[in-house]
1. Given that distance in nm of label points 7 Å out along Cα→Cβ at positions 31 and 63, derived from a single structure, equals 4.9, which label among P, Q identifies that structure?
2. In terms of relative contact order in percent (Cα under 8 Å, 6 or more apart), which of structures P, Q is highest?
3. Identify which of structures P, Q gives the largest calculated value of mean count of other Cβ atoms within 10 Å over residues 47-54.
4. On distance in nm of label points 7 Å out along Cα→Cβ at positions 55 and 79, which of the structures labelled P, Q is highest?
5. Here mean count of other Cβ atoms within 10 Å over residues 95-102 has been calculated and equals 6.8, so which of P, Q was it run on?
6. Out of P, Q, choose the structure whose coordinates give P(r) over Cα pairs in 5 Å bins from 0, in percent equal to 2, 9, 13, 14, 10, 6, 5, 4, 4, 3, 3, 4, 5, 5, 5, 4, 3, 2, 1, 0 when calculated.
7. To test your reading of the models, identify which of P, Q gives -28000 for helix-only ellipticity at 222 nm (-39500 (n - 2.57) for each DSSP H run of 4 or more, over all residues; to 500) when calculated.
Structure P
Amino acid sequence: MSDKCSEIQLLPQEAAERLIGFYPSITAADPRVYAAGLVAVFSIYKPHHLAKAVDPLAGLPSLYDFPPTMKQVREFLEPIAAREREQEDRERRRQQQMLPAPARNPAEEAYIRDGFKKLSEHLAKGFGPSVVE
């Protein structure tokens, strides 16, 4: 997708006008009905998805010689939207899994410190039958 198009935030009707403008003529029985259908389909997607759809380098105009059907528009946009939903879902689950750090417990820390000290002293004595207490 071209960088300039990816920065554009389009409203559904603007995206429909832009997409239709890339084709020399509309072969639909009623171009207004076609445009209204595009607006309806585009209205369920985010503005940056629409910018991808109407991008002349990597969007629908680069794929079809004739204006795409509503099905083709949805088939182009749905994977883009699905990837973004999955990514948002993963981030939401990751945020939910993060627990706050437990409060510090000085008594517990002292107990652990003493345990390590005893273990260190025991290991310093060495290994073997002569060091068994």
Structure Q
Amino acid sequence: MSLTNDVSNFPILAMHQGPLPDPQTLRQYDLLSPGAAAEIIKTASEQALHRRNLEKAAQDSDALARSKQIEIERERIRGALFTDQMGVILGWLIAASCVGSAIWSMLTDRSPILTIAFLGLPIAGIINAIRK
């Protein structure tokens, strides 16, 4: 048995991957129908452009949705900070008013129960804040 360099007995397997057929296949299409290769290339080009436009639109839409979500979150945080700040300011105003009223009730010889009641509210608020 001798080995020869004859490759005519071996099958040939050709593979191609991509949006267009290989050049040999394009030539064969053009032989069957003149202008077919140009039409195939034009169609592939249009499909690629269409796909890029769709991808860009999806990216733009995603970016817009993310920026809207960020703005919503910013507004939520602003609202929470405002509420916290108002709580602190109003708490201090109530405490100062109660202490001022207690001092007034002591200076005008009012009942000691009234003075204790005025001082009890801020003290109760402080205790409640510490417990949280």
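Read-outs throughout are calculated quantities, based only on the coordinates presented, and are distinct from any laboratory measurement. Computed from a predicted model, the values in this text were never measured in an experiment. Cβ atoms are built from the backbone, for glycine too; each structure is taken alone.
1. Working: P: 2.4; Q: 4.9.
Answer by label: Q.
2. On the way: P: 24; Q: 12.
When relative contact order in percent (Cα under 8 Å, 6 or more apart) is computed for each of P, Q, structure P gives the biggest number.
3. The maximum falls on structure P.
4. Q
5. Corresponding structure: P.
6. This figure was derived from P.
7. Numbers: P: -20000; Q: -28000.
Checking each candidate, the match is Q.
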